[in-house]
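Structures follow.
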Structure I
Amino acid sequence: MVAEIIINSSVKVLNRIFDYEIPENMNVDLGSRVFVSFGNKKTLDEGIVIGIKEKSEYKVKPILKLQEGKIEKEKIELSKWMSKRYLCNVSDCLKLMLAPGTTNKNIDLRVKEKTVNLIMLAKDNYEVEEDIENGKIKSEKQKNVLEFLMNNETATIQDIELFTDSTRSVVNTLIKNGYLEYKEQKVERNPFIHKLQIKSNNLKLTDEQKLVLSSVKENGEYLLYGVTGSGKTEIYLQLIEKKLKENKSSIMLVPEISLTPQTVDRFIERFGEDKIAVLHSKLSIGERFDQWNKIKDGKAKIIIGARSAIFAPAVNLGLIIIDEEHDESYKSEMTPRYDAKEVAEYIAESKNIPLILGSATPDMNSYYRAKLGEIKLLKLTKRANNSNLPVVSILDLRQELANGNKSMLSLKLQEEIQKNLLVKKQTILFLNRRGFSTFIMCRECGYTVKCKRCNITMTYHKNVNKLKCHYCGYEEEIVKECPECHSKNIKYFGAGTQKLEDEVHKFFKEASTIRMDVDTVSKKNSHEQILDKFRNENIDILIGTQMVVKGHHFPNVTLVGVIAADSSLNLGDFRANERTFQTLTQVAGRAGRGECEGRVIVQTYNPDNYAIEYSKTQNYDLFFDTEIVLRKQLKYPPFCDIILIDMSAKNENELKNVAKKLHTYLKTRVINEKFGLLLYSPVPSPVDKIKDRYRWRMIIKCKYDEKVNNLLSNTLKEFTEMKTKTARVNIVINPNNML
């Protein structure tokens, strides 16, 4: 017998089946994980059996070793579908179906560690791959460690030792050579170790909630559109309870890791921790491995997590829920660049089970599909506790400047914060920029400090007194003298969350504050610790980025201040208005969720913008009706798909040559074969250099169908045949980020 095997490799030319003989004494089946000898390499390669046949037309080598565990047939089919749709290797998709940490070897975790070193790559994945291919890294153990981290992003040093058979000295050598970096932290293998076991019962449903609950049938796709605080989570809980009574599992996706602890708390209170598993990247590899096996063994019937939880090995899956379905984090920006909502649709349809998409501000595409009747629309128009939506005031910052107020806080917002402090109510201040100053400029010659690896301005972080690049992580000391004209007239412009916290302390010296942004949540459980501290210790003011916007329920928060509503309007993206409306509506929804009425102050330089104006009343339908007309006129989604062909290289001339050849190839095919699409000429990307790589792009507007998919697949083959030195090409379907 012969096995059809996919080699575990991201190299495009290896994205095909290779035949290997099955030894008589080896129990190889569909989905088996094996080791084989590939090409002239001395080391063994991992492969996955995706088919078995009686014989091969080629002379084939035997399978050398069988690994423990295998991938189910349905997961193999899902990987094939994803590979075709997202134009990536099947092996890249198959990795998502494996238990965390078992890409190289399937070894049970044996120890419960308390103090661990969290290890991560210090270089880009592609740089590491190139150094391995070029022979700069010769040690097999070093290769194993690097490949393990490329697949798992972060890991404890103990997990690396267990999963790669390497030693601490190997890791230390890689740290010394600049390939790895680490931080020491405390970790527990049980993610629920600190959870309080408080039992809760089903809440009494409103008439709207009862109607929604009864409308969800045994299959089909549903869009649950409910205003903030309308009780969508209670609907989810009671739908899941129904599936538990049928002995079926449910998957519940949430967009932000910061939402996971709160969601888990609600579910543990209702169902107990034994039935629940949680999966997200802030858990250690060991914790994820244990949670994965808990799901696979059928012990956990409720799976909660970020987008990758959609691949969990749920037993007898009966329901998928995607909360905050509009959120862009459901799309992966790493290979494979999949959309978790599309994957969920594929799984729900193949299993004939219901899929619930929930949001107070649905994605334009989802709402348009609901309007067309492609998915069923369910509505919750009132808050569950009969409280009113918050009163929103739009404040013109131009007038503040005219009145001489140059601070980040308008006089009105200062007054409202003071009122809250007097009556012991809490406030949330939202600013979607971290750091202290967003760029540094010489006032004499106009020089701006940019990252040496990326064509992007550096951000000043006051807490460490350094400049940081938010694209590649590069750091350098603060600039006191202009390197161009040697002037000392250096000015720090813009403002981030650190500066906002400083200003709050100046105006309200007695107020207690806590900040939540990427800089404060890098440690394990830090999301949960910040939110718990704000809630339980009644901290006066929470200052944060988008992490504080969605889903959180703080009954004592009665005031929300949006410091700069215009930041998302200036993204240079066709979704700028949509994202502005969504963000403002979501953050406003954090106010007044308890007994007291909520107030929201939105500071802006564009008070007449319709996205800002309609968010004042949380009128999604009016926003949708306005925005959809513009989308149709300009041929933007949902009336077409956008294909981004992202090209990069270390040499700019090499990149221009690749861009020109690919454009010529595509243009010739489009004209000769009469494709109904718009092909734009290649141009430098808005951020035209990241991590020492120059970036260009081409955009295609079309309806993404089988014919276009084949064209794009052939384009990648055309690029592969060019045999370039440093160039890379990625094709992204409907990208989140147009920069």
Structure II
Amino acid sequence: MKKRFLCLLLALTTTVSFCACQGKDEGVDTAATEAATTATETEELSYDEESARIYDASLGEFYAAYQAAETEENVSKRYALMAVAEAKLMETAVMVPLNTIGGRFAISRVAPYTTDHVLWGTDNYRYHQALVCTELIKEADRAEMKEKWGELKGTGTYEEWAKKFLVEKGYTLKDSYTLAYSSDPTTWDCLSSSLAIDSEGAVNTFDGLMEYDIEGILQPALAESYTVSEDGLTYTFKIREGAVWVDSQGREVAGVCADDFVAGMQHMMDAQGGLEYLIEGVIKNASEYISGEVTDFSEVGVKAVDEYTVEYTLESPHSYFLTMLGYSIFAPMSRSYYTSQGGKFGSEYDPSAADYLYGKSTDCIAYCGPYLVTNATEKNTIVFKANESYWNKDNINLKTITWLYDDGSDVTKIYNEVIAGTMEGCSLNSSTIEMAKEDGLFDEFVYTSSTDATSYMAFYNLNRGAFVNFNDQTTAPSTQTEEDAARTKAAMNNVHFRRAISFAVDRGSYNAQSVGEELKYNSIRNSYTPANFVELAEDTTIDINGTATTFKAGTYYGAIMQAQIDADGVAIKVWDPAADDGIGSGDGFDGWHSVENALAEFEIAVEELAAEGVIVDESNPIVFDVPYPSSGEVYTNRANAYKKSVESTLGGKVIVNLVDAGNLDGWYYAGYYTGYGYENNYDMYDLSGWAPDYGDPSTYLTTLLPDYAGYMTRCLGIY
């Protein structure tokens, strides 16, 4: 890949820097010396070679199982084999699931299910259909609306019913929506970025070919219709005529046409912002263009047949292709406007050029969606105003959307803003739960929010190369010596050690710091892909450790995961068939925390590490760094809860060193804003997670693929 060579050069520079600045303590024990020697020998490998060695050792079994699943054409069998692959992934404990979004006490003026409702992609950040009231919505009314949504889903009638219901109940609808945000977009060109915040803002400025509506149904947007060839390889979309591109002042700059989707796709592949892997192996010759083997974009399977017809040709049939259209990587881009901002394509693409302005501000993009960005003041305010030239302007409910910055330092700020009417809603934490009770709001207005498909994980760094934040070389410095680092790396590369610390974490106590004691298990997740994400459409038989095993139609993904984990004899619980009133779930319980299992795994780890010359006991503990932002009370409390549960369980033989990153920016730069594994400044990091891009389990699992193909693999310190 084009990025791989650059990464190798940077990694070699990083290795030299680390070796030069880390001193060797006098009087170290023999085990530490041997561990350091082993580390030095390992450093003789190139960064790519070391990444491959670690990946094969830790994730090789997962990758083999994933490859078997990826080639399966039967959709139900594919799901089952994906579940087997994820079981292998969970068993490696290279990361431990923490929680998801939702499952918390909340208050809100926004009616339930009136923003785009889908578990994957970026359409759920589209707010134009939201129904917002001037009053807080009562919990009883909210429950009635949610029940009605279930009845009306797929009929296209819920929005009108909800408007009528709210008015009849005495609520007043308004045309503005104000919400909080904690991180500014790094660019307004979402095609060049993989950061969620960049898509969350930009998605309201354009329309896609098709979009999910508030009932979770894929509907025509800029594409009026589409056809699929009999062999499942060619998708042809007819583009809506009359839609236009405008600048930030609302002045028309071009008409929307089929070529906009070709230009957008080529720019996304040129920019290689981190999500291009999603279409590798899906769109014909996409992989070859991204790697540089193909330089003529006309050979890639995206072309404008005529002014209003765009055609996608796939490498092979992909049952989930249409579900991918709800993600920003399929966004259109006005070719003429892009070039007017200094943009170029192919080998001439150079975002560092002096005249390259595209996406650098809200004045340097073209708009074809429901909103224009009229104000974007860093760490303050972002304002979206209705686009008067939008093709569907008569069917949006909100004229203004305002984002107000919150750095999380005051845990009561957003609640107070909601009470004052400045913001529309918020989740409640342990402090504001008590405030809601004192204000007399709890019993009537507080509800429990739904969980979503976002999975936040605690990632373990298996190949740490940075001991201070890469961006400034000063923030979150580690106190580890070279010998400490070598011992920690040896431990982190032992599967039993990783399982031990994963089992030691009391995730209920950790979660309670942000959601309160009463709801501490509601949002806990036990796998990477949600256990209910997909289910089998037909009876399906697969091999489980040499035994042909049949799973009935309707079996959820998580149940198959659990069957494989149980067969392998690993003490992880990712599925509870009795949860959710007997439907079954992988959320809402702690299926990992167990002192007994932690100690059993730790005993094996200590024995295996001793055989490698690394002695682990009270006098020679493994020390690993966990960064956190002290500016946030909740984050500080969570970090301390994590430290307490790990250290108390493992009897002082493991020390969790909490490294103060200062504020949110420092925390983000420790791992979230990094581009490569060697830049990650942590041994464990609990900020990153993944939300699905399309409706297939591979949307999660591909993020852990090797050789720079997996976006989240870098969180493990490799690639």
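Derivation of every value follows stated rules applied to the coordinates shown; laboratory data play no part. The structure displayed is predicted, hence computed values, not measured ones. Cβ atoms are built from the backbone, for glycine too; each structure is taken alone.
Side notes on the structure shown:
- Among candidates I, II, the computation of relative contact order in percent (Cα under 8 Å, 6 or more apart) that gave 10 used structure I.
- Which of I, II leads on mean projected area of the Cα convex hull in nm², largest value: I
- Mean projected area of the Cα convex hull in nm², for residues 357-668 alone - structure with the largest value, from I, II: II
- Computed 0.9 for distance in nm of label points 7 Å out along Cα→Cβ at positions 85 and 253 - originating structure among I, II: I
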